[in-house]
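Any read-out appearing in this document is the output of simple, stated calculations on the displayed coordinates, not a laboratory observation. Computed from a predicted structure; not experimentally measured. Cβ atoms are built from the backbone, for glycine too; each structure is taken alone.
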Structure 1
Amino acid sequence: MDSQHRSRRQPLRSALAWVAYNTVLTVLLPFIALYLLWRLFSRNKSLEGFAERMGDIDRQIADLEGEDLVVWVHSVSAGEVAAVVPVIREIRHSEPLARIALSTVTSTGREMAESREIDPDALFYFPFDLPTIVNRVLAAVRPDVLVLVETELWPNLLYAAAHRGVRVIIVNGRVSDRSYARARLLKPLFRWVLSNVDVICAQSQEDADRFIGLGAQPDRVSVTGNSKFDEPFPAVSNSEVSKFRQDFGFKRDDPVLLAASTHEGEEELLLRAFTRLRVTHPHLQLVIAPRHPERGGRVEQLVHSHGYAAYRRSRALDAGGCDPLAPDGGPQVCVPILDTIGELARVFAVSTISFVGNSLVPGGGHNILQAVAQGKPALFGPHMENFRDIAAICLREQIGFEVAGLDALAAETDRLLNSEGDLALIAARGPAVIDKYSGASERNARRVVELLAPPPSGPSGAGSPETGQEG
């Protein structure tokens with residue numbers, strides 16, 4: 001078959017794939033609607049942002065008017081927003097006149113975007129991936145480049161963007177073990193979806209190989225690293241640490257175990273480990289920061305069930321701190337519950353040892369670099385699929401430690417509390433590891449800026465990024 005026939009068949013195949021996908025989507029739409037209603041009422045979700053998700057974003061994009069280049073960045077939740085902040089910073093450094101539109105899926109992602117001083121020119125909830133809606137949003141935003149963070153592959157959006165000539169890039173690209181196993185069963189669908197992506201910047205060589213295995217063209221995939229190492233980790237002063245300790249009712253030298261980003265099932269294990277550890281470390285304190293702040297009430301009940309008082313940070317002004325007296329008038333250990341947005345990154349500096357959740361339960365883990373950046377040992381469970389490369393680096397550098405369950409959690413915490421030398425070594429090594437693996441944001445931003453330039457004459461394409469780690 002000559003190249004002319006082949007070029008005519010590619011758009012035909014793409015159109016047929018689009019029709020097939022949306023036919024299936026139309027059949028499933030009533031069930032999807034019922035699922036959304038179930039989530040809304042059974043999980044006490046609000047209708048916040050519903051109009052924006054339906055494509056009504058005119059008010060949100062008022063500042064995009066003009067002839068400047070527009071970069072639409074999409075990230076799902078708080079973790080992805082935090083990871084893309086340094087990329088946006090680098091894009092603005094290279095293209096100061098470019099307008100940045102940022103979309104998120106979750107309310108926590110939006111709150112993170114508002115609190116991280118990103119100051120996007122437009123901020124809105126990501127639209128439902130239906131043809132009419134995504135076309136309406138694309139027509140309103142008029143992006144020159146669409147930047148997707150990690151694995152945000154929305155078939156209708158990508159098809160419509162490619163049809164409009166919008167260049168598409170994935171930054172911090174990754175494919176988790178679970179996602180890869182499922183995606184391989186639908187490889188023709190992913191081959192079509194990935195055909196609408198111009199450049200894929202993968203976190204690791206394994207991620208790059210998986211994108212290629214799902215149908216991405218090899219010359220569009222490169223390994224640029226993980227921008228999470230470039231996050232603007234806060235510098236926390238000694239006076240700020242002292243203020244947190246005072247608010248929490250801790251003494252200056254009390255060792256602190258911070259349980260960060262915990263999920264259902266993990267707080268119970270941590271409280272049991274805490275009770276066990278206080279036998280040999282009677283001054284040990286515990287702080288619990290649930291991943292979803294709305295679970296603060298549930299965590300408070302657990303804390304009380306273990307015989308401890310609770311200090312809800314969200315009610316700090318009303319409660320005035322933790323009551324140090326038990327109902328019988330005797331002293332009572334108080335467990336602060338950090339059910340607020342935006343404080344956790346700084347509270348890591350208060351800890352002696354940090355545990356990062358969604359890892360003792362099958363959830364894929366959370367980012368452990370905030371603990372590492374503050375020079376704290378990071379404990380995590382065996383379920384770190386979403387952060388496997390970061391976990392592997394931290395294990396290799398001996399600043400992160402995997403604990404399989406309650407016994408291992410208590411034993412490893414006890415070992416570290418008894419080893420001042422190890423704690424001092426980790427305090428110095430953690431920030432050094434952050435510096436060692438930084439630089440991905442600049443590499444990702446460079447790819448975005450290249451796509452903002454007019455396409456070269458001749459056959460269209462994404463250029464020729466080589467597969468392999470960039471320098």
Structure 2
Amino acid sequence: MSTLSIMTLHGQEAPISPEVLLELTSKVGGKIMQKGDPGYDDARRIWNGMVDRSPALIVRCAGSADVVQAIAFARQHQLLLAVRSGGHNIAGNAVCEGGLMIDLSGMMGVRVDPVAKKAWVEPGATLADLDRETQAFGLAVPTGINSTTGIAGLTLGGGFGWITRKFGLTIDSLVSADVITAEGKLVRASAEENEDLFWAIRGGGGNFGIVTGFEFNLHPVGPEVLSGLVVHPFEDAAKLLKQYRAAVDNAPEELTCWAVMRRAPPLPFLPTDWHGREVLILAMCYLGDPAEGARVTQELRSLGKPIADVVGPHRFVDWQGAFDPLLSPGARNYWKSHDLDGLPDGAIEAIVDAVHTLPSDEAEVFIAHVGGAMSHVAPDATAFPQRRSHFVMNVHARWRDRKDDSHCTAWARHLFGATEPFATGSAYVNFMPDDETERVEKIYGLNYRRLAEIKGQYDPDNVFRLNQNIRPVPHHTGHLA
């Protein structure tokens with residue numbers, strides 16, 4: 001074993017001797033990997049195919065004790081540190097170039113108490129892992145829409161999806177979390193313990209420590225829900241989007257409907273002559289009595305002249321994974337996102353124009369309507385700032401060939417700029433790419449100052465900096481940052 005060169009927080013390379021590595025290995029119950037080791041490439045590979053980074057060292061943790069040891073090692077040598085759970089973050093912050101990656105993906109445990117309606121979840125669990133366990137008891141945590149997403153990153157950024165309007169954001173169901181701080185201390189964050197930290201991790205991302213356990217309240221959902229897609233010709237999109245905004249404005253909290261605009265994939269229920277042509281898809285989910293759901297969804301399902309309507313009863317776990325084939329790992333992805341208070345005509349016009357010039361077959365624009373239960377929480381009750389009922393627009397450039405990078409990212413940036421006059425200024429932090437660091441303070445608004453102060457308390461040296469970074473307000477001198 002030779003001396004390993006590893007990147008520090010200062011951008012320099014530090015030599016790590018074989019003896020020092022052997023000592024770390026003896027303290028870790030999981031696996032330590034370097035380039036060339038079996039499993040190394042799988043461990044460093046994440047969902048966004050644009051991200052191709054090679055850590056000098058990967059610690060694949062078996063439990064909290066391994067996380068403590070890895071953080072202590074990183075601090076001792078002042079190493080550049082990345083933290084991976086699901087590896088789904090669009091910015092690719094789960095993996096660093098030349099530094100140390102703490103890999104939580106093997107910590108996948110989920111335990112459900114159906115009587116207390118609680119779930120305890122480890123950070124490597126995906127939404128599919130969580131849904132599989134909770135749905136066995138007709139219970140659920142409000143999470144996202146792609147079942148391969150990791151619960152940790154989703155939760156720390158806020159978390160929204162099909163049942164948010166009824167049960168709130170993912171963070172609104174979070175009861176407590178086990179957090180290992182930059183000092184390597186394991187603390188519990190809840191409404192009763194370390195309340196400031198609990199406030200900050202509910203929307204503030206991975207800035208404040210590594211969460212090794214989440215405790216959630218569970219809600220009655222399913223096991224069947226009324227859900228599905230209504231697919232329209234895109235030529236009717238401008239008119240349909242105006243009708244859509246009016247329909248969802250009056251929708252009950254049990255109903256969620258999002259609009260997706262893209263070239264039609266080869267779905268089995270679509271006529272083959274529509275495959276590859278631009279379509280507008282209304283994707284909806286209703287929680288509650290199916291007969292009432294049929295009545296409530298009627299307004300949306302009667303709009304325009306659909307090509308296909310496949311709304312019906314589905315298992316909630318299946319609906320949660322319905323978009324997985326369109327969001328599989330390995331493609332190159334670049335996202336831009338805005339929060340919109342409404343869906344004004346000018347924004348609709350810009351979106352429709354952009355969809356006419358989609359840069360690839362996999363690119364899309366989706367508009368998520370959120371509100372309901374999440375809007376019943378005060379904006380300063382958690383770090384997540386945008387609690388009003390609103391639309392989230394995600395411009396999702398997705399393609400396969402590196403040579404198309406410039407064309408596809410330019411398309412996303414153009415639509416982002418064209419819709420900026422209609423945006424609130426806030427955004428969903430999990431949808432932000434790695435080139436929007438200057439936007440972080442703005443998206444947190446009035447909550448940013450408190451977040452920076454808490455960052456200064458728990459991570460004054462900015463050890464956890466590979467994220468949508470909140471710069472710490474210094475509490476002492478001699479920082480590494």
Structure 3
Amino acid sequence: MQEVTIEAVPLDRLASLLEEERAARLGDYAERARVLLSGRTVWNVNATTAGGGVAEMLPALLAYCRGAGIEARWLALDGSADFFRLTKRLHNHLHGSNGDGGQVGDDQRAIYEGVLADNLAALAAIVRPGDIVVLHDPQAVGLAAGMREVGAHVVWRCHIGRDTTNVHTDAAWNFLRPYVELSEATIFSRREYAPDWLSEDRLWVIPPSLDPFSTKNRELLRPDVEATLRVAGIVPTRDSRGSAGFVRRDGSLGTVRRHTDLFASGGGLPPDARIVLQVSRWDRLKDMAGVLAGIAGHLSSLPDDVHLVLVGPDTSGVSDDPEGAEVLAECLTIWREQPSAGQRRLHLCTLPMDDIDENAHLVNALQRYAAVVVQKSLAEGFGLTVTEPMWKARPVIASKVGGIQDQITDGESGLLLDDPRDLAAFAALVLEVTQDHYLAERLGAAAKERVRKRFLGDRHLIQYVQLFERLLAD
């Protein structure tokens with residue numbers, strides 16, 4: 001297993017964004033947590049240290065925990081290619097998708113338990129009786145039995161799900177149920193995601209949150225946004241006053257490197273292009289191919305200066321997502337089928353993963369530079385790639401699926417696409433926002449305020465304290 005070092009961050013930083021009463025409530029709960037968890041460690045175990053929403057959220061949440069005087073630590077699993085292929089299949093199944101079409105039976109259970117047995121040995125050597133272990137998603141829930149035997153309290157946090165069941169969700173829950181039932185508490189982003197056999201007294205609904213001070217979300221001046229994109233080789237912006245420097249998670253300073261190979265297709269962007277942006281993993285459920293096909297098929301109706309930019313990670317840098325390279329290849333095939341005039345307005349960009357902080361800074365700059373941000377997912381547990389641009393006051397168009405429905409109020413803080421497979425309706429929403437500057441400004445301003453009210457870390461942390469109080473009182 002790999003441990004990620006987390007430095008303490010004082011809660012005062014988060015409290016500076018809150019009203020006085022809300023900041024005081026956060027302080028009260030921090031004191032309750034210090035007393036409650038004195039002498040205990042809160043362990044978080046997930047699949048990977050980079051890529052995906054869990055790896056985005058944990059650094060901030062645990063840094064604030066440590067700043068509040070709570071011993072909180074983060075470990076990532078070691079796994080084989082077969083293990084991550086299986087857990088990706090379970091991920092897709094829980095979203096109601098067939099994924100790669102593979103099985104989730106006894107043979108796969110042997111692979112799953114075999115990998116986790118090796119991880120359990122390392123974890124059991126450091127977890128003490130009375131500690132709290134939070135296991136994230138299907139990859140880690142199989143550790144529940146071993147952690148209970150050690151004497152730890154076990155919580156399973158499921159970040160994915162689907163509002164209604166089908167044969168694929170049923171198959172996934174049949175596989176996971178023996179492990180899930182050994183958890184003392186379970187957390188879902190929406191009540192609808194929980195299986196009907198799960199006891200209500202062990203069920204908690206805690207939506208994710210955003211850290212405004214992370215490298216990906218901290219405030220950037222427009223000249224710095226432009227300098228970042230110019231130095232990185234993404235947009236040849238004309239303003240030379242800004243800086244391409246950024247603050248890393250550990251507080252040290254970094255500088256964007258010059259890159260010449262970020263575009264898999266479409267080449268660099270014109271300096272005056274208005275960007276329609278989707279930032280996601282190369283995951284079929286994020287429907288990057290559908291976004292590309294939808295814009296490509298309606299380019300003639302969009303203003304001439306509008307360009308699509310699909311941004312995902314370098315697929316070699318995400319260990320727990322074996323389908324990423326396949327999805328990128330499918331997008332490249334669609335791009336090659338377009339006429340040359342269309343190809344020049346359609347861009348596939350892969351960001352390096354060898355420097356996670358630089359990656360986050362590049363995403364921050366891209367989201368702030370974009371005219372419109374879209375998230376046309378076919379399924380979504382909760383979209384941090386929706387919350388992030390909302391915080392940056394960008395107009396967001398997203399599918400009316402899963403947790404996105406809780407993030408955006410349609411017509412007020414963004415626009416929701418009723419059917420994510422309706423490419424004509426998707427293109428029409430993009431046209432509406434790119435033609436109406438007032439609408440874009442109004443949606444963006446309301447989006448930022450909605451995130452400030454509902455999706456910052458104080459609410460998230462307080463809900464965890466409430467859960468731990470119940471857990472330790474039983």
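Work out which structure the value 20.1 belongs to, where mean count of other Cβ atoms within 10 Å over residues 180-187 was derived from one of 1, 2, 3.
Going through each structure in turn, the value belongs to 3.
Which structure, out of 1, 2, 3, was Cα extents along the principal axes in Å, for residues 236-411 alone derived from, given a value of 46, 42, 33?
Source structure: 2.
Given a computed value of 6.6 for mean projected area of the Cα convex hull in nm², for residues 276-379 alone, which structure among 1, 2, 3 does it belong to?
Going through each structure in turn, the value belongs to 3.
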